[in-house]
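Engineer: In structure tokens below, several structures.
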Structure P
Amino acid sequence: MTSLKQEEKSPGRQALQTFIAFVLLFLIYAIAVQVTEIDMGKLRSENRQSQLIGVLRFLADPDITNPDLIDPLFEEETESFDLTETSVNTLNLIVETIFMALLATTIGTVLAVPVSFLAARNLMLEVTSPLASFMLALALLPIGGGLGLLGARQMVNLAANFSNQTGLTLGIFTATVVASWLLLRFGPPIVTDKKRSSGATAVALGELVLIILLTLFALALLSALGQVGGVSLANFLQSSAFGLGPITVNFSFVGNFFKIMGDMLSLVLPALTAVLGAGVAMLLGSRYGQEAVLRLSGTPARLVTTVCTFLGTAVLVYGIGTILNWLYEFDNPTNWTLYPALALGVIATVGSLFVAPKRPFGVGFAIYTLARGIFNTLRSIEPLIMAIVFVVWVGLGPFAGVMALTLHTIAALGKLFSEQIEGIDDGPIEAINATGANRLQMIVFAVIPQIVPPYIAYTLYRWDINVRMSTIIGFVGGGGIGFLLSQSIRLLRYREASVMMLAIAIVVSLLDYISSSVRRRVI
């Protein structure tokens, strides 16, 4: 054994291993040169060199101003100069590019913050529950989501009946808000530490449902007010525009902002309510499933586990089959939805008989793996490809670019944020948990104070990245300066392209300096 170790460490063997490594490295680079078709002869071609010099000279002379203007009165050259049409278009589109990146970064950050907690390994690994707990949560998911979606749609449709009468809508909105406040202020407490009777529990539950419906109705009325009032305000501000010399000041965009916010609220409210309803249903299912298993023992606990396992598996398989049927439009949808749900539900039920009812399963790890998988999938798709898809959906323009950048921002920031959570100090978490705080309190008081500065820094850095990405997205019609730049390059108008490249470089450098300064102050 000793002689073998000496032979492995001998200089001759190490030299042979080093020689083989160099040979393999040489072969790799040789293949790389062959695949990339590197041809040094093209660099020495006089024709190509002259073409390169011509392009560089055009790029070095951007078409920014017209310095040689003729005074029509005296018919002689003046010393004044004016911006070219290319420069004016570049200024307009570079502003559009900046605001595209700003909106995408803002929306993406807001959506990335909550999902980043689901992708934090150190937080999710501690989440465990019995089999019946998360299976009952899966079974109740479509019920909560469906009720939330139905309730929000009904409130939106009800509010639309008053949208033509702004005064009446405003009055109903005020009355709804006051009624919700009165219920919260003078009604029985919804959450209490005292033990309630069954009647008091039913009253509190009815009060909670009523407050939720009133809140949805108030938001739907607010959406209608934004849509109608925004149009009226835009028309009023447009008719009240005034001029300052050659510049006309028009604030109609303020009214348009309220209209867009109203449209967005009416569109997002049903989907958001469905997600919240599904989340609440899953939380209730997880809680009551766990309590049922922990309170029972023996055959009753095993029976609860088998029933919940059948329901949860059937719902999960049926949902996956429904999505596949929507995507591929199968000839016999039942073969992909109902039958697999029943068959796999029975198989999972039989398997649950061999599992201890109170055995904890790593639900948090499964959620963490799923969230990371979604982030990695979205990040692997370039924003350029996303922009092509959104252009088909909403048409050419900056709106498609904003949506593509937003989706990629959620994936990128979600990963960065989650990794920042994984690197926080465990001391405050242990101290908060030692006081008996619940999970939400632990996140609010121990996690969030440690991640606010890096979250702000990453958000600013992402805005810088989105400005650069916006120029590329414009190549496929996603708005911004990229579309005009690609058009100028295709038409060999290099002086015009030089103006846009110069503007992009200035804006990126300026934003990089600003974001770096802010990050230094924050961190």
Structure Q
Amino acid sequence: MPITGTIIEVAERDPDQLAIVGADDRLTYRELIADSRRMFAVVSALHGAQAEPPTPALETQGIPITAISVDSAFATARIIAGLAGHRAISATIDPRWPLDHQVGVITSTGIGVVISDSTELAEALAAQGWTGTVISLARFQEREAQLQERKTRFQERETQLRNREAATDPDEFATPSVRDGAEPFLMLFSSGTTSNPKAFLKTRQQYRENVAVSAAHLEPFPGVATLAPGPISYSLTLYAVIECLATGGSVHVADTFAPIEMSRRIEDESITRVVAVPAVVRALADAARRDPDRFAGLDLVVTGGANLPASIRDRLGEVLPHTCLISYYGAAEIGFIGDSRAGDGTWINVYDTIEVQIRDEHGRPAAEGELGTLWVRAAACSHGYVSGTTDAVLKGPDGWASVDDQGRIEGGMLQLAGRAGDIAVTGGHKVSLPEVERAFDDCGHLGEVCAVALADPGLGSVIALVVEDDIVKDELLAHARRRLAPQFVPRRIYRLERLPRTVGGKIRRGETVDLIMQGRGERL
């Protein structure tokens, strides 16, 4: 795992370089090594004390799994980084997930230790007969402190004896090391908001491959200070932590994005690179408009996901013309695939080490420009999903993998059109619902919208647009007709008091349809 090799190297070369920085806490590379030793000792003792430990999923090769489910981004990043250099598998579980989702992934994957402050989660796991251990973050840190005190007493006794050969380091303080590439070390989840989460594992070699791709294109250079605000349970934030440590940089984390606080940290900590979701990039641009001097040293903003609204890129470009914005596309299961550096992020330049293919509904290669399912072949791709969480297939025997993203290829570039559920058929035409939504990015003061497909006996389905704002229907439709092909123009407009969203702020399309079908929306 490059994270451990680099941590050891930087700790020897520049021990006081910052590794992980929170609002009130910070760890240097030297401290991260010592931190890792104590942490693994505590985790090993917790797993070892279980009379009947949960059995880790078969795909884990019998390696115990430790999950972190706390609000503190600093604590989560520290634990993930600390356990990476040992025979351990880490998982991050968003404490805001529905309780049944949290219980489901813990029991189905064989997670043995959960660091969580939720008594509700502990009680629910006990009710399911789970035999693992839940420990609060404060109690976990207390155990680390106790081990450090024991270590200090040992060293004092060693000095008194003045016989270093007769005294040996306690077994619980194993030193982190670079481990075999085939060994899994990280468990991730595909969801947790709209469906039962699917778990998958990343081996150390798969992340070495992924780091090689991101390092070549997304500029996580050695010594660079990167701000990555948001929960570490988000794959974008988690990967930012790993890639920064893997390349010898400093990662600055935050539990949430507070514009004033982040502006201060960007200036005071000499942060030159930000990795954040599009909503945070929008807030960052607004903060820069109010106080541009604090952002004078910001060179690069990296955001994940497809379909970056062009309005966000334009807004950032207006206030920070010297700052580059890269919108990358990837899937946590597969790895980085490509990026966009202009427009709305829908046209993707595929990285030269990645192979992509569009296939039709019969699994055959689609024609140039035809909409279909995206398949990818990449060295960083996971082997598959953990069998206890789903029967879905990620990768075929030919090595090609798909997470059911839809798109088309034209002139060697990839255009994304959402997931399989984001494609509607109306009057025989395939319509990408995200494409419909993007047409309204520059529509006055209109906020977020959701395009949905509603059943229709004549056309199969009709396209409807659901908004939160008070709008003039005729003006909205006129705007749509100027920007969309006729089959993409919404035939109905509805208004909801609030669009349903995931804990991460994404609009739930399926639940929006349900609310409209229940008559909860006002038809305009």
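All of the numbers you see were taken from the coordinates with simple rules; none came from a lab. All values derive from a computational prediction rather than experimental measurement. Cβ atoms are built from the backbone, for glycine too; each structure is taken alone.
Engineer: Give the label, chosen from P, Q, of the structure having the highest value of mean count of other Cβ atoms within 10 Å over residues 42-49. Write out the running numbers ahead of the final one.
Structural biologist: Numbers: P: 10.1; Q: 17.8.
Across P, Q, mean count of other Cβ atoms within 10 Å over residues 42-49 peaks for Q.
Engineer: Thinking of P, Q, which structure, once helix-only ellipticity at 222 nm (-39500 (n - 2.57) for each DSSP H run of 4 or more, over all residues; to 500) is computed, gives back -26500?
Structural biologist: Working: P: -26500; Q: -10500.
Going label by label, the one that fits is P.
Engineer: With distance in nm of label points 7 Å out along Cα→Cβ at positions 26 and 442 coming out at 4.3, pick the structure among P, Q it was computed from.
Structural biologist: On the way: P: 5.8; Q: 4.3.
Traced to structure Q.
Engineer: Next question. Looking at structures P, Q, which one was Rg and Dmax of the Cα atoms in Å calculated from, given that it came out as 31.3, 106? Display every interim value, and only then the final one.
Structural biologist: Values: P: 31.3, 106; Q: 24.5, 90.
Here the read-out was taken from P.
Engineer: Further, regarding this structure: Could you figure out which one of P, Q the value 11 for relative contact order in percent (Cα under 8 Å, 6 or more apart) was computed from? Please report the intermediate quantities before stating the final value.
Structural biologist: On the way: P: 24; Q: 11.
Of the options listed, only Q reproduces it.
Engineer: To test your reading of the models, identify which of P, Q gives 4.3 for mean projected area of the Cα convex hull in nm², for residues 66-113 alone when calculated. Write out the running numbers ahead of the final one.
Structural biologist: On the way: P: 4.3; Q: 3.3.
It must be structure P, since only it matches.
Engineer: Here is a follow-up. Given 13.4 as the derived value for mean projected area of the Cα convex hull in nm², for residues 298-473 alone, which of the supplied structures P, Q does it correspond to?
Structural biologist: Q
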